[in-house]
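Each value in this text was obtained by applying a stated rule to the coordinates, not by laboratory testing. Please read all numbers here as calculations on a predicted model, not as lab measurements. Cβ atoms are built from the backbone, for glycine too; each structure is taken alone.
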Structure I
Amino acid sequence: MTETDVFSLIGYLAGGQVYPDVVPLNEQGSPSVSPPWITFTLVDQVYGDTYCGPAEENSALQVDVYSRTVDESRALREQVIVALMPLGFTQMSKTGGYEPDTGLRRATLEVHILQ
């Protein structure tokens, strides 16, 4: 799985403000777009081992949704879950948080995908 695969499923959410790894930043290092936005990271990719080479791939994907309200962040996170269903993820965890430097709410999703 690649970032392109993930983007093809969720890239339309949050008005198209979906970015791999980090939101675009201005010269001062602050976000250069207005919320809401979504970032995603392929945290790790672990491969099964066989005598013939790598076998199945188990990928961990983290998606962070940022907005001004808890409700909006959670609602967008639920849209992400629905959009990622074609990946057939095997595990899912949800967490949340507050970003004091931006004043934004964050809803995080981590899923594991076995391919």
Structure II
Amino acid sequence: MKGLTIRWSLEGAPDGVVDQLRDFVAETSHGRFTGMSGLHHKTWRVREGEWFEGSYVFATDEARAAFQAEFVEGVADAPGTRIIGSRPVLVEPCDIVAVAEGWDGFEATPRA
């Protein structure tokens, strides 16, 4: 499995940006990635005042490379960039060694 992490810094971001990001994920982004071909799963993570990121797990190198190239090309207009007001500080591919599903299962919801 092929991973990709995209992270924006939230240092100096406008007040309320985390709520805007949560709304965007719930209203738009979750639906965009649900059922996406070549994608095993995406997780959105945030540490208020520190960072916001998308963590992706793709089925193949090709799927990851295509998504990464498209993202990098349009980074200035990416929703995260527009909402936060700055470009990502990290766009990092990696290999996923394993994924384990716990006893309580996996919950795919757009709100925490």
(message) Quick check: 1.6 is what I get for distance in nm of label points 7 Å out along Cα→Cβ at positions 9 and 49, calculated from one of I, II. Which structure matches?
(response) II
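Quick check on the output: 24 is relative contact order in percent (Cα under 8 Å, 6 or more apart), derived from one of I, II. Which one produced it? Don't skip to the end; give the middle numbers.
Numbers: I: 24; II: 44.
This value belongs to structure I.
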(request) Have a look at I, II and say which one yields 1.9 for distance in nm of label points 7 Å out along Cα→Cβ at positions 17 and 97, as calculated. (result) I
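Output the label of whichever structure in I, II has the greatest value of FRET efficiency 1/(1 + (r/R0)^6) of positions 41 and 81 (r between Cβ atoms, R0 = 25 Å, to 0.05).
On the way: I: 0.90; II: 0.65.
Result for FRET efficiency 1/(1 + (r/R0)^6) of positions 41 and 81 (r between Cβ atoms, R0 = 25 Å, to 0.05) over I, II: largest is I.
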(request) Have a look at I, II and say which one yields 13.9 for mean count of other Cβ atoms within 10 Å over residues 1-8, as calculated. (result) I
